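See the structures that follow.
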Structure I
Amino acid sequence: MGLFSLTLHSCSDSSTVTDIDGNVYQTVIIGEQEWFAENLRVTRYNNGDAISTNLYDAEWRNTESGAFAVYPHGDIDGINSENEMVEAYGRLYNWYAVDDARGLCPEGWSIPSYDDLKQLLDYVVNQGYPNEPRNVNGAGNALKSCRQVGSPLDGDCDTSEHPRWNPYSITGFDEFGFSALPGGNYAVGWYLKGFLELGSYGYWWSSSEASSALPESFSTSAYRMMMNNTIGGVHQALDSKGSGYSVRCVRDVVRTENE
């Protein structure tokens with residue numbers, strides 16, 4: 001059986017967009033924003049330049065140029081090739097790729113800023129889904145794909161096929177069609193290094209780096225959003241710019257006077 005094709009569960013106001021490589025993404029309107037409903041898979045900037053890849057260990061940690069990585073399919077049961085991994089969970093990018101002026105998102109789209117992520121979260125909370133870690137109706141669960149091993153929602157939601165979340169009592173229900181999926185990360189910390197947490201954690205970059213008002217130790221940090229399979233909320237924090245995280249693109253919704 002093939003990999004699942006993402007379906008928007010709750011929002012009919014959706015469309016598609018194509019990147020420079022020809023990858024097609026579902027999009028969804030949430031409040032006054034339109035979001036990718038899938039993780040980015042592009043390998044080139046908008047001017048056609050290739051994004052660096054195949055950097056590992058110290059080479060990845062030490063670069064201050066844009067780069068992407070693909071989670072090793074051999075580490076994950078049920079995914080049999082790099083192409084299947086990319087189709088299921090997208091690619092992992094360092095922040096330098098996010099910040100590159102050549103553009104990572106398709107024309108007219110951008111990497112969300114910290115304020116964009118806050119606007120998304122505020123909208124979800126205002127619809128009745130509090131950002132509380134232990135709340136089963138929390139904002140994170142409302143944004144997560146419902147695809148999970150043992151999901152009580154049954155149907156396509158209860159699945160062991162990728163892409164999906166690992167089993168846990170906290171369950172996503174994808175109220176807004178954002179369909180957040182756990183692409184894991186490429187960690188660069190002193191204690192945790194390498195490819196980690198696919199199936200359990202999803203991280204998404206923002207374009208916003210740490211404020212200059214913070215101590216110098218934060219100068220190599222930028223904001224990201226995180227969800228995992230053990231909490232119902234969304235966590236926003238600073239992290240190393242060298243980390244490999246997923247990317248979602250966003251643009252403002254332009255409405256006519258009749259809408």
Structure II
Amino acid sequence: MKRSRNKTSIISPGAIGVFDSGVGGLTVARAIRRFLPAESILYFGDTMHVPYGNKSPETILRYSRDNTDFLVKCGVKMVVVACNTSTAVALKDLQKEYSVPIVGVIEPGASEAVRVSTRGRISVIGTFRTVSSGAYQRAIHLLDKNAKVASRACPLLVPLIEEGFQDKAVIEGVLKNYLGKIVSGADTLVLGCTHYPLIKSRIQKLYPKLRLVDSADATAREVARLLGPRNATSSKTGKIAICTNDINEVFVSISKRLFPGESIRFAQVG
């Protein structure tokens with residue numbers, strides 16, 4: 001991404017900025033839309049570098065800084081790191097380096113998991129980097145030290161979703177392979193990647209007794225809390241702009257499906 005390029009014309013300053021490695025973070029943007037309909041949202045998907053989960057911490061931090069730079073230069077009033085991998089690796093650095101409020105998705109997701117779990121038996125699925133960081137385990141144990149937490153990396157899921165396979169039968173075979181043992185004995189499953197809510201119905205069909213948790217609604221509530229009196233209260237609905245550095249048909253198709261009837265401005269930047 002060309003960080004020096006002026007991108008402030010994409011959307012009016014004062015929007016909520018949201019970024020992810022690809023299309024998954026749109027599930028968080030959708031939740032923010034439901035909770036705060038008057039707010040404008042500027043979304044950036046780093047589709048040129050997806051997935052983040054198999055990359056080094058140094059590379060993830062660099063991409064996360066680039067994404068945050070882009071949003072801040074567009075004049076956003078807050079940045080939501082709608083990527084579990086970036087949250088696990090880069091959130092603390094970003095919060096130190098930028099003056100705008102920056103929110104991640106792991107702590108809200110962990111809080112929701114502890115709230116809905118009936119027996120404290122919580123499993124987490126995510127990218128390799130998210131799982132290996134131990135971020136969810138730490139966040140859950142800060143809230144419930146007696147919780148039993150198991151985790152599993154599912155590296156094939158993000159590429160399959162990004163390629164548009166979320167509605168294909170092949171995804172069920174991959175899910176059975178990944179989840180068979182990890183959900184045994186669990187009452188709650190944390191979808192520790194913002195791509196995974198796009199296959200939530202598939203997971204629920206395979207494991208109907210599991211309570212599925214994604215961080216989208218919990219993160220949206222945290223955004224509303226932090227903005228407080230700065231929340232937009234206009235009766236008009238805010239605008240949505242969705243940007244990527246490598247736009248493709250699947251990305252556009254999923255975006256339109258998540259925001260039906262919305263007038264979305266799409267842009268390729270960088």
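Read-outs: derived from the displayed coordinates by stated rules, not from any lab. All figures in this text were calculated on a predicted structure; none of them were measured in a lab. Cβ atoms are built from the backbone, for glycine too; each structure is taken alone.
As an exercise: mean count of other Cβ atoms within 10 Å over residues 28-35, calculated from one structure in I, II, equals 18.9. Which structure is it?
I
Please state which of the structures I, II yields 28 when relative contact order in percent (Cα under 8 Å, 6 or more apart) is computed from it.
Values: I: 23; II: 28.
Attributed to the structure labelled II.
Which of I, II yields -12000 for helix-only ellipticity at 222 nm (-39500 (n - 2.57) for each DSSP H run of 4 or more, over all residues; to 500), as computed?
Values: I: -3500; II: -12000.
Of the structures listed, the value fits II.
Of the structures I, II, report the one carrying the highest value of distance in nm of label points 7 Å out along Cα→Cβ at positions 36 and 156.
Once distance in nm of label points 7 Å out along Cα→Cβ at positions 36 and 156 is worked out for each structure, II has the highest.
Please state which of the structures I, II yields 16.0, 44 when Rg and Dmax of the Cα atoms in Å, for residues 92-195 alone is computed from it. Don't jump to the answer; show the numbers that get you there.
Working: I: 16.0, 44; II: 15.0, 45.
Working through the options, I get structure I.
Taking Cα Rg over 2.2 N^0.38 Å, for residues 20-163 alone for each of I, II, which is largest?
Comparing I, II by Cα Rg over 2.2 N^0.38 Å, for residues 20-163 alone, the maximum is at I.
As an exercise: log10 I(q)/I(0) by the Debye sum over Cα atoms at q = 0.24, 0.25, 0.30 Å⁻¹, for residues 140-179 alone, calculated from one structure in I, II, equals -0.65, -0.71, -1.00. Which structure is it? Spell out each step's value before the answer.
Numbers: I: -0.65, -0.71, -1.00; II: -0.75, -0.79, -1.00.
So the calculation was done on I.
Suppose you compute distance in nm of label points 7 Å out along Cα→Cβ at positions 108 and 132 for every structure in I, II: which one lands on 4.1?
It traces back to I.
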